[in-house]
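Enquirer: Below are structures written as structure tokens.
Read-outs: derived from the displayed coordinates by stated rules, not from any lab. Note that this is a predicted model, so its numbers are computed, not measured. Cβ atoms are built from the backbone, for glycine too; each structure is taken alone.
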Structure I
Amino acid sequence: MVVGTYPYKALDESCRVFDELRKAVPQLRLVIFGDQAGVPRAIRNRRDVVVKGNRPHAEVMRELHRAKYYISTTLIENSSNAAAEAVFFAEESYVSDIGPHRELLTGLSHERIMLGETLRPLLHVRRRELTVANVKSWAQIITEMNQHIVRALQLRSSAVRDGT
């Protein structure tokens with residue numbers, strides 16, 4: 001399962017991961033949630049791909065609970081919350097090795113791997129080996145961002161004051 005179809009979600013890379021997983025489990029289907037217009041025709045036309053389009057959050061969560069694999073090869077994310085629900089609901093997850101995903105998995109059981117023809121390393125996670133210790137609330141994330149902004153402004157103010 002993949003959630004999101006914006007270009008930075010790197011659907012072509014998600015398909016590479018899916019193709020590797022399908023070698024071990026030939027009956028797999030890739031289910032994609034998100035704007036159908038963002039799914040390249042070559043992916044959309046595959047017989048083993050189902051594009052569900054934009055759906056209510058509750059429906060996506062139900063599908064994540066049933067998913068054998070969650071795949072996120074996104075190039076960027078603002079926070080780890082985007083992957084947190086999926087990583088803790090799907091049986092296994094393959095997520096891109098980017099800061100927010102590493103932050104989410106800090107101190108939790110996971111492995112960094114290269115999978116088949118994928119272009120970038122992935123973090124492989126098994127739900128049964130996880131705890132929710134690292135999932136942050138939006139309030140925590142906002143507080144941390146505010147602290148970063150205050151520090152940055154203080155540094156900038158010091159540099160201006162010192163003439164540097």
Structure II
Amino acid sequence: MKKKELEVIGNRFWEIMGWWQEGIKLSRTGYIMMGKSLYYFKKEKLWRKEIEHMPTFKYWVENSLHISIAQALRLIQIYTELGNLLENTPVEISKVTLLLPYLHDKTDDEKKELLTMANECTLNQLKDNIKEMQGDKDKCTDICEHREVEIFTRCKLCKKWIF
């Protein structure tokens with residue numbers, strides 16, 4: 001291919017990749033907004049006001065929003081645990097939901113570090129990292145013995161990695 005053709009293809013690739021990144025950003029924002037709304041519906045018991053005689057929050061979620069109570073509670077947890085962090089962290093929401101059980105007792109810096117790690121991993125690598133965190137290293141699918149490792153340090157002020 002000619003240089004000009006490669007340039008056109010490269011520009012088109014980055015244009016479309018930008019759409020992908022924007023979609024990921026919008027999905028994170030959407031999950032935060034849904035979790036925020038569910039949090040306040042539940043906290044203020046506003047779900048009772050839609051239709052008289054709504055017996056439970058679970059019933060309202062399943063019959064008015066048409067989602068499971070598990071999904072609703074997961075969205076609330078995303079909002080309460082990560083609402084302030086996710087907007088500026090480029091990570092896919094599927095990876096966030098995998099990490100949710102491990103974020104509860106972490107500081108914001110620790111949560112951000114886990115989210116950054118998740119963003120840099122494939123889904124299978126993230127699942128293996130979670131197995132290692134649980135002490136199930138023998139169940140991991142990767143076979144790397146990690147003989148050559150890199151040591152990174154990050155500035156707590158500006159968050160830049162120092163090599």
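Enquirer: -19000 is what came out when helix-only ellipticity at 222 nm (-39500 (n - 2.57) for each DSSP H run of 4 or more, over all residues; to 500) was calculated for one structure; which of I, II is it?
Expert: The correct label is II.
Enquirer: Rank structures I, II by distance in nm of label points 7 Å out along Cα→Cβ at positions 13 and 45 and report only the one at the top, that is, the highest.
Expert: Evaluating distance in nm of label points 7 Å out along Cα→Cβ at positions 13 and 45 on every structure, the highest lands on II.
Enquirer: Given structures I, II, which gives the highest value for Kirkwood radius over Cα pairs in Å?
Expert: II
Enquirer: If distance in nm of label points 7 Å out along Cα→Cβ at positions 77 and 149 comes out at 2.3 when worked out from the coordinates, which of I, II was used?
Expert: Checking each candidate, the match is I.
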